[in-house]
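Heads up, there are several structures right after this.
FYI, it's all coordinate maths here, none of it is from the lab. Just so you know, these numbers come straight off a predicted model, no measurement behind them. Cβ atoms are built from the backbone, for glycine too; each structure is taken alone.
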Structure 1
Amino acid sequence: MFDNRGACVAPGGTEEVSVISGYHFTCALTGYRLIASKSTYVPLEAAHIHAHARKGPDSPDNGLALTPTAHDLFDAGLWTVDNHLRIRVAQSDIAESILPGGSHFKLSDLHGRQLSFAPQASLRPDPQHLAWHRQEVFGS
């Protein structure tokens with residue numbers, strides 16, 4: 001079961017595992033994937049699209065595999081996904097910068113780009129859940 005952010009209450013729960021493996025261990029926003037041969041650490045969380053606290057289901061198609069930062073930004077309504085699985089960023093609500101030599105992404109640079117799906121990924125988000133997020137969280 002997920003908590004209200006979409007993180008698994010009991011680490012390794014079946015819903016979280018289904019979402020993260022369904023996206024082939026790849027962040028849907030950034031495309032980041034890390035497989036460490038000496039560790040079982042996976043830097044991803046299963047984020048609810050339709051918030052569990054607002055009667056969203058614990059089903060894999062109501063989840064996105066996201067890094068913790070991407071998850072927080074999604075829950076804050078700073079980005080969402082349109083009907084064509086393109087990223088929409090609330091550009092008027094944010095000001096971003098990267099320090100010289102920094103290598104982190106800028107959220108605004110991702111606006112209009114397709115979600116990242118590894119070729120082996122079998123899971124896609126349900127359009128109804130995406131519509132809920134756009135209306136109730138993103139505000140459009």
Structure 2
Amino acid sequence: MSAVSIAYTYNALPMEHLEPKRAQEFLKQHSDALFVDCRSEMEYLFVGHPVGALHVAWKDGPDWSVNPHFVGQVKKLAGTNHTTRPVVLICRSGNRSREAGEELERAGFQQVYNVTHGFEGELNDRHQRNSLAGWRFAGLPWEQC
């Protein structure tokens with residue numbers, strides 16, 4: 001293996017998981033980062049979304065299957081430097097965004113970040129969200145359509 005291929009091999013870092021406040025700090029420090037909300041269209045529109053997040057669904061109704069165009073749509077938003085541009089993903093609780101991030105990594109994206117706890121966080125003991133963790137629970141900026 002040549003020195004060039006070794007450097008390239010170790011240039012790609014595994015997905016990093018950021019708490020919501022740390023994710024917001026990261027986005028402020030990396031103005032070139034692409035912030036993608038990968039929830040369904042209805043969640044994005046009616047539950048709300050972080051200010052500045054663009055929507056590309058990882059899974060969407062009616063059958064909740066994986067969007068076969070997800071990687072291509074993110075590549076298009078990220079532009080020609082898509083493999084090295086930081087991409088921050090958020091979903092409802094951090095699970096779909098982790099799956100979506102793994103798919104981006106398989107497609108060659110080298111700087112993928114997942115927002116742990118997502119937009120709404122995990123369910124509490126009463127099966128409610130937004131009471132334990134997440135972007136909204138942390139008081140970070142969000143909006144609804």
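Computed quantities for the displayed model
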item	result
For -4500 (helix-only ellipticity at 222 nm (-39500 (n - 2.57) for each DSSP H run of 4 or more, over all residues; to 500), calculated) the corresponding structure among 1, 2	1
Computed 2.7 for distance in nm of label points 7 Å out along Cα→Cβ at positions 43 and 91 - originating structure among 1, 2	1
Structure from which 1.7 was derived, distance in nm of label points 7 Å out along Cα→Cβ at positions 35 and 123, options 1, 2	1
If mean count of other Cβ atoms within 10 Å over residues 67-74 is computed and equals 15.9, the structure in 1, 2	2
For 56, 32, 27 (Cα extents along the principal axes in Å, calculated) the corresponding structure among 1, 2	2
